[in-house]
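So, here's a batch of structures to check.
None of the figures in this text is laboratory data; all of them are computed from the coordinates on show. What you are looking at is a predicted structure, and each value in this text was computed from that prediction instead of being measured. Cβ atoms are built from the backbone, for glycine too; each structure is taken alone.
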Structure I
C-alpha cells in the first residue's frame with residue numbers, strides 16, 4: 001500500500017512539486033509560490049516520503065521527473081485545477097488561475113494591450129502569461145490555454161477558431177511612402193524587405209505570380225515581434241497580420257505600403273479536452289471571441 005493512501009501529503013507539498021515540475025526549476029517555483037528554494041526542495045522530499053515514490057530524478061541544474069513523477073504531475077495538476085476552480089465557482093471572492101501561452105508578437109502587440117479589460121471583468125482569475133515562439137505543451141505541460149497562429153491539432157486538444165486575418169505590407173512612413181503607387185510585384189522585387197518565416201514574403205510573391213528566387217530580404221527574423229519593431233525603425237517593409245499591427249497603424253508607427261494583401265492563417269485558441277468545461281477557461285475564451293468581434 002502506498003503511504004499516500006493512509007497518510008496523505010500536505011497540500012503545500014503538492015503545490016511545490018507541481019510548480020517545480022512545471023517550471024523545471026526550483027528557483028522559479030520558489031518565486032512563484034513566494035517561498036525559499038530550500039522550502040520547495042523540502043516539500044518535494046516530504047511528498048516522496050509520504051507517497052513512497054521516487055518522483056524526481058534531479059533537482060539541479062534543472063528539475064527532471066521520473067516516469068512515475070510525470071504521471072503523478074498530471075494527477076496533481078488536475079487536483080490543483082479542481083481545488084482552485086471549486087472555490088472560485090462557489091465562494092465569492094475566491095480566486096483561480098489560468099496559464100496561457102502565445103507567440104511573442106501576438107502576446108505583446110494584441111493581447112497585452114487588452115488584458116486590463118479581462119482582468120477588470122474577471123477579477124477572480126489570475127493570469128500567468130508566457131510569450132514564446134516555441135509552442136509549449138498544453139494540458140500536462142502546465143499550460144491551460146494556447147493561442148496559436150495557424151491550425152493546431154493534437155490528441156486530447158480542442159481548437160476554437162477565433163478570427164481570420166490578412167497579411168499586409170507595412171513599414172515606417174519614410175519607407176512605406178516610397179512604395180506608394182508601386183505594384184505588389186515591384187514592392188517585392190525592389191523595396192528593402194524584412195522576412196519572417198511564418199509571414200513570409202514568398203506568399204506575397206506567389207500571389208503576384210513571382211518566383212521565390214526574386215526574394216532578397218535585408219533582414220531575416222525568427223521573431224515576428226522583432227521583425228515588426230525593425231520595420232518601425234525604418235529598416236524595411238514587413239509582411240504582418242493586420243490585427244496584430246492595428247495599434248501601430250493607428251499611432252502611425254507603421255503605415256501601409258500597399259492596398260494589396262494576402263490571406264493570413266487563422267487564429268485559434270487551443271485547450272486540453274479535459275479543461276474545456278472549466279468555468280474560467282470558458283470565460284477567457286468567450287472574452288477572446290468578444291474582443292475579436294469588437295475589432296472586426
Structure II
C-alpha cells in the first residue's frame with residue numbers, strides 16, 4: 001500500500017524536476033559580485049527543498065535514480081549533493097541568511113553543517129559574520145572548541161577583572177620574554193616606525209614568585225609561555241607605571257580573533273586567564 005503513494009520517475013516527471021532545478025541554479029549566473037553568496041545560499045536551499053520533497057514523492061530506488069541523474073546533469077559531485085540536502089535539513093524553515101549582508105561562503109556553511117547543536121552552530125555563524133572570519137579562521141575556531149571554551153570561562157566564580165578600554169594607550173606588541181607569571185618583556189609598536197622595549201606588570205593580579213616552594217610560580221610562568229607561544233603579536237592596554245618603573249598593563253591575544261576591536265571585546269584576556277586558572281590572586285594597583 002505504501003508504494004501506491006509514490007510517483008514513477010517517467011521522462012516527463014524527471015524533466016519537470018530538472019526544469020525547476022535549472023531555473024533555480026540559473027540565478028547564480030546573473031548574481032552580482034555583491035550578492036553572489038546570498039543568491040547561492042538561496043539557490044542551494046531551494047534545491048535541497050526539492051530533493052527533500054521528491055524523497056517523499058518517490059520510493060527509495062526511484063529517488064536514487066532521480067538524484068543521480070540530476071546530479072550528473074547539473075554537474076554536482078555526490079558530496080555536494082549530500083551537502084545541499086543537509087543544508088536544507090539543517091535550516092528547514094528558511095535559509096539562514098535573509099539578506100546579502102548575512103550570507104557566508106558556501107564552504108563556511110558546509111563547515112557549520114558538522115555542528116549538531118543549534119546554539120553552537122548559531123554562535124559560530126554569528127561570530128563569522130560579526131568578525132569577518134575567513135574559512136580558515138572558522139575551521140580553527142571550531143577545532144579549538146571556542147564555543148565551549150567561552151561557556152567554560154563563565155563558570156569560574158573567582159575574581160573577575162574588568163576589560164578596560166583606552167583609545168590612547170592601546171598598542172600592538174611582540175613578546176620577547178616571559179619573566180614570571182605576571183611580568184613580561186615586550187617590544188611595543190609605538191606607530192610611525194618607532195618601537196620600544198619595555199617590561200610590563202600585569203594589572204590586577206599577583207602570581208607566586210618563581211622560587212615559591214609550592215612550584216606555583218613556575219607553573220604560572222609555564223602557563224603564560226604556553227598561552228602566548230603561537231601569538232606573534234599581542235594587544236596591550238597600558239596604565240600607570242608601578243614603583244619599579246614597569247608599565248601596568250592588560251594583554252589580549254587569540255588564534256582566531258585578530259583585529260584590535262575583536263581582541264578587546266572577545267579575545268583572551270591574559271590577566272583573567274591566570275586568575276581563572278587559579279595561578280594568580282586578585283590585587284589592586
Distance in nm of label points 7 Å out along Cα→Cβ at positions 87 and 271: greatest across I, II for structure II
Which of I, II yields 3.3 [distance in nm of label points 7 Å out along Cα→Cβ at positions 15 and 223, calculated]: I
Match the computed value 20 of relative contact order in percent (Cα under 8 Å, 6 or more apart) to one of the structures I, II, and report its label. I
For mean projected area of the Cα convex hull in nm², for residues 71-190 alone computed as 12.3, the structure of I, II it came from: II
